[in-house]
Each structure stands twice: as C-alpha cells, then as structure tokens.
Structure P
C-alpha cells in the first residue's frame, strides 16, 4: 500500500476481523494486533531464554515465508500490474506458486 505502515494496512483491510489473527505470524511491526510476533527486547535489558527460544522458532518460519515472497516477486507476471483478466488471477497465482515450490530447493 505504498507509504502506509503494514500494521495500519492490515487493520484497515479488515483482515484481522475476518480471520483469526492469533494463527498468523508477523514481525515486530505487528505487535499488539493479536498476531504471533517476536518478543521485543526490554529497554536496557535482555530477553529471557524462553522468549529467545520463542523468537528463534518464529524467525525460522518467517524466514521461509520471506523467501517464498521474494521468489514470487521475481515472476514478471506478478511484479508489475496484472494485465490479464482478473478472472484468471487465482489460476495464475496458483500456477506460479506451484512452480516456485517445485523448483525452489
């Protein structure tokens, strides 16, 4: 959404009211929205071991998601404005996603 912060865009989209926010992962920018997020380090302090382990587990999942998004963004059909009929968008995104997963080590 351009210059709009991700958290504001998610709130305004209605996504959090449509789906269970507690089953979605976000980065530290989504803290307070009910999503699974990393634990912020307290000012002038350190994270507890349990919070550090939790954040590591979340980052392992987020890394995979970020890699898939980066791969999807390399596909020209998704990089620019979608120029085909919107009726074909779902089929196109499914095909590209399938190819990414099939050819990504």
Structure Q
C-alpha cells in the first residue's frame, strides 16, 4: 500500500485553518455528518452562526484541503475530506514514541 505524505507547508496550512473556533466546529460537524455532508444552511443553523460568517470559514477550510463541496440541485453539499484529515493525523503522529507503542495514561476519574 502506497504511503501518502504531506509536506510541512500543507500541514501548517491545515492546522492554521483548524486553529479558529468556528472553523474547528464546522469541520467537526462535517466529520460527524460523514459522507452525506451538510448544506451551509443546515450547518449554520446547527452551529448557531450567521451564514455569511460560515461561508468565510468554509472557504478557509476548503483552501486548506480539509473540506470539499459539490452542487446538489440549488444547494452546495460540504463534506470533510477524510483522506486529507488522515494524512494530517499521520504526519502529526509519524514516528510517534520512537517507534514503540504509545500508551496514553488514564487521567479520567
């Protein structure tokens, strides 16, 4: 299986796009929505944000390659780009823990 990699500039662009609360919320809503995606109207209502503000945030996420959109009738359907998300996560965790299985300490209750 071919490994998909990401360069540092792309990783920084993706992380910068997510480093804003409304964009992070929008991205998470699209991740939860899965392959069906969401219309901007449904997302704006779900997130309690003005459609014009959401449009700006979706544009930033799309520019970073984290979301895609496709026309469906009179609407646009936005979806999380799971491939790009997984590549970014892979970049962040590559060579994690010096190649040894990482153990996350149980800090919960």
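Bear in mind that the values in this text are calculations on the coordinates, not laboratory data. Computed from a prediction, not measured in an experiment: that's the story for all the values here. Cβ atoms are built from the backbone, for glycine too; each structure is taken alone.
Below is a table of values for the structure above.
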{"item": "Relative contact order in percent (Cα under 8 Å, 6 or more apart) - highest-scoring structure of P, Q", "result": "Q"}
{"item": "Entry that produces 15.8 once mean count of other Cβ atoms within 10 Å over residues 12-19 is calculated, selected from P, Q", "result": "Q"}
{"item": "If log10 I(q)/I(0) by the Debye sum over Cα atoms at q = 0.10, 0.24 Å⁻¹ is computed and equals -0.35, -1.27, the structure in P, Q", "result": "Q"}
{"item": "Identity of the structure behind 13.4 (criterion: mean count of other Cβ atoms within 10 Å over residues 44-51, calculated), options P, Q", "result": "Q"}
